[in-house]
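No lab work stands behind these numbers, since they all come straight from the coordinates. Remember, it's a predicted structure, so these values are computed and weren't measured experimentally. Cβ atoms are built from the backbone, for glycine too; each structure is taken alone.
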Structure 1
Amino acid sequence: MKRLISCNFLLFFLVISTITSYAADKPYYIGPGDVLEISVWKDAELSRTVVVPPDGAVSFPLIDSVKATNLTVTDLKNIIKKKLSVYVPDPTVTVMLMEINSLKAYVIGKVNNPGEFPINLESSVMQILAKAGGLTPFASKSNIIILRQLKGRIEEIPFDYGEVEDGENLEQNIFLKTGDVVVVP
């Protein structure tokens, strides 16, 4: 029994390390609720801390609102720099992501603690199920579904908890995206 637990523990860490190395290559896209610090070097009047509103457009002095959602921090910095260059010669713009509040996924159904959970670019299905306190004894381990919105439609992604728990079919332990809903029947 101890050997089985040790093997499962080792397998768990191998899966986590694989997930972590893959996710490190993925860029982060700004979303509603994120807190940004935008500043222009040597110009305190052009420095702001902003919360990205639900519509994604952040206001900044001298320029119109800029749509920040679905941009990387570097992309937003370049857009602001370009718009400011009309008013400020060769501006040095810094955009820092101070808080990530837009990455959330949901777990509903037969788990011990259903609800909304913060995620990051490295959060997998097993991790969010752990955050939800695990499955109840009445959960259907083999019929879990992840609902994901893609281009205006909902995609259903099957997930078999029992297989992953046994170290099988580990590729189904996918990274979650913001807004994903894990349904445990």
Structure 2
Amino acid sequence: MGLEVALALRIPLDILVVKKLGYPGNEEYAMGAIAPGGIRVLKLLPGTCVGAEEVERISWRQGEALELQQARYKNARPHLAIAGRTVLLVDDGAATGTTLQAAVLSLRAQHAARICVAIPVGSRVACEVLKPIVDHLICVAAPNPFRSVSLWYRDFTSVQDEEVVRCLGRAPAGDGLRAR
């Protein structure tokens, strides 16, 4: 999705790796997320019996995966400098908003001048989480009730690292861009 936006707008593409911290036994439902720069967002549901030790174990495991993925993508293309720039953060959708919240916090820590988030679908809860922390939010559809991001796609298979590297190779380069 990010490649299509970058090609259409003729802007450089970069990857910000964020990892969901899924509930034990229901890994697809986010209890939190981690992002580069030591960012961690936790949103444990009331009455949830997930102890601090288990949260740390899951965070550590996902942190290892985040670092490996970042290294693979960095080999494809050096990361763009964020400081002083407007960033358009694109995702396939937002159920809880937790992973996008972690991404936004990571970009803020890198001193992005402005952060715009664009998603085709999101829950109303996710949109309410994101609105106060971004400069602009574009959410094409916010159905109520919201069930799942995947229901809005014909094909919602995971994008493999090899495909991400190919997309980075096809995207406009970021060399020579000025901060805006």
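Between structures 1, 2, where is relative contact order in percent (Cα under 8 Å, 6 or more apart) highest?
Numbers: 1: 20; 2: 25.
Between 1, 2, the highest calculated value is found for 2.
Taking distance in nm of label points 7 Å out along Cα→Cβ at positions 136 and 152 as the criterion, the top-ranked structure out of 1, 2 is 1, with the highest value. Starting from the value 51, 35, 32: which structure in 1, 2 was Cα extents along the principal axes in Å calculated from? That value comes from structure 2.
Source structure of the calculated read-out (helix-only ellipticity at 222 nm (-39500 (n - 2.57) for each DSSP H run of 4 or more, over all residues; to 500), -11000) within 1, 2: 2.
Work out which structure the value 14.4 belongs to, where mean count of other Cβ atoms within 10 Å over residues 112-119 was derived from one of 1, 2. So the calculation was done on 1.
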